Structure P
Amino acid sequence: MKKRNRNGEIWDFEHEMPVVAGAGDVILGLDGGTTSTVCICMPIIPFSDSPSDPPPVLARAVAGCSNHNSVGEAAARETLEKVMADALLKSGSNRSAVRAVCLAVSGVNHPTDQQRILNWLRYIFPSHVGLYVQNDAVAALASGTMGKLHGCVLIAGTGTIAYGFTEDGREARAAGAGPILGDWGSGYGIAAQALTAVIKAHDGRGLETMLTSSILETLGLSSPDELIGWTYADPSWARIAALVPVVVSCAEAGDDVANRILYDSVHDLASSVKAVVQRLGLCGEDGKHSFPLVMVGGVLEANKRWDIGKEVIRCISKYYPGTIAIRPKVEPAVGAALLAWNFFMKESLRGNLS
């Protein structure tokens, strides 16, 4: 067993655990995002079984941001390693019991990103462990399809991305490049437009809006001028995105500016899905074929009268009547674990046939 010391004594708990080959074999599924990172430890499901709904979970561990574009590569790796160790400790397992790991991490946008993480994982886990690295959107898709990579997923939380797969393995994505490169429709995008609207109303470039009083009250500020200092003191994506509920409340109260921001966001999100569906031909030549559309993220949750997710589905269904909207019953980290299970089973079957 390889042991790493860079992060202190993170794996020391393993010394107190007996190593019994084949006993209690587990899979790790990890969903790493800009706001939080979740790791699931799941037992191996026999070949004869299919993943149950929901599948069994032995342990769940949570940590902070693991997007290397946001916190740097060293901090991201430390978070990933700690959350995996925590999940194994909680499950009473160690690295010798792991058979497969799927890391689905935001910021994995290129094969070089995947290979860099795979090389690092290989240094942590024994050589028999199957290792798989994907973008976090792939785990979100799998959480709605119970591990099957087919269809499209739309994530709209702090950030946003649309990601799709055909049944023969082709894939495509739209958005997901971060707020500076146009991830409008995300929580950050909605809140940033609201802050901008307040500043414009204050200096005479925009319409008066209820957003001014509501945002100032929420932040404990007395003047729009103070928003400048508040924003640039810590312009982190999640901190800005936390203002989305204020925008939704103002829209529900009839504020025209807030409503326009949300409607524009709906069309931005729908356009990302349409781009993926068209590139992959998920809707068929006649545009009417059915395909799953998995909806994930706080912006899309149906907990308000102004239901952004419902409006996105309505917009997309006008173009693609075969759209089957799915709100997952399990979290994306479980989707990552199911992906690891599928990869592991395919490799095991291939080994048995060879």
Structure Q
Amino acid sequence: MTAKLNVVPFVSVDRMMTLVHHIGIERFLMDLADRLEDDFRRWESFDKTPRVASHSLEGVIELMPTSDGNHYGFKYVNGHPGNTRDGLQTVTAFGLLADVATGYPILLSEMTILTALRTAAMSAVAAKYLAPRGASCMALIGNGAQSEFQAMAFKALLGIRELRLFDIDPAATRKCAANLARHGFRTTICKSSMEAVEGAQIITTVTADKQYATILSDNMVGAGVHINAVGGDCPGKTEVQREVLLRSDIFVEYPPQTRIEGDIQQLPADHPVNELWRVIAGIEPGRRDGRQITLFDSVGFAIEDFSALCYVHERILETGNFDELDLIADPDDPRDLFGMLMRSPAAVAA
């Protein structure tokens, strides 16, 4: 199916949910992970810039743009931890994909659900290269909106079946455990972060508060674990104690952005880090031995959203699972936009 040039395919929240269920959430995550890996292998073909952020006391609003020379994409996303007190989402997002040759948009999509999926898929891709071989148990600290997506991605890509859950809000943990009960996990509800990390080969931290926090302290981290640090993603917001960082081999998406936003904002600007794309491309090693502590300082980067938008665009054109949005003016004569306005039914009615 080919979309018309004068309308833009629009994927609403309802359409996105339909697409995910049509494909199946685990297959969706695996396909998206494949797309992410493919795009990370051609990392050097993309425009790269730290996201444009507007910070307030309540949260942050960001724009995340990139292009590979053929397509241009951007995402609008916010992060407002206090929103849940008013029954609102902490993170909301939408994204646009455009054709570079014409500048015409070819997709407008919700990205609140899609961001949750791509964040989880990216975490699992990183763990594929960094987690200890044969890992089966993951501690999941922070059981909010992102937690189940992380669990599903690690199950789909790495075969994780055992989860140790903790959140300072017991209701969040009960929600997470209930949502995952039908998906083949063995879950243990823990009373503290310290209890949650016991026996886990992978530790995922995915908390929301915009503050310098110590979710993971030095005495909680033993040799050989992989840390998937997801929640520290803007200036003034961290999860991992500095001493843990100093003991770890740190892997990042785009260093200029992560040094501002990630847990490594606690370290000197010249502290050595590893770029994940170089590991995925086979240029540099990931995990080297069984005692190494690896840490993925995940903040999210525009190329990941580009990958997600391209994947969704391909799938909706195959399935027809989109609405047509009248977003582009289409006069008979492209030089006569004013004439189109004056001849419109609205002008006649006025």
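Here, each number is a calculation from the coordinates, and none is a lab measurement. It should be emphasised that the depicted structure is a prediction, and the values quoted were computed from it without experimental measurement. Cβ atoms are built from the backbone, for glycine too; each structure is taken alone.
Key figures for this structure:
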| item | result |
| --- | --- |
| Structure from which 18.8 was derived, mean count of other Cβ atoms within 10 Å over residues 61-68, options P, Q | Q |
| At a computed -10000 (helix-only ellipticity at 222 nm (-39500 (n - 2.57) for each DSSP H run of 4 or more, over all residues; to 500)), which of P, Q | Q |
| Answer label among P, Q for the case where mean count of other Cβ atoms within 10 Å over residues 101-108, calculated from the coordinates, equals 26.6 | P |
| Which entry (P, Q) yields the derived value 0.35 for FRET efficiency 1/(1 + (r/R0)^6) of positions 157 and 269 (r between Cβ atoms, R0 = 30 Å, to 0.05) | Q |
| Answer label among P, Q for the case where Kirkwood radius over Cα pairs in Å, for residues 165-252 alone, calculated from the coordinates, equals 14.3 | P |
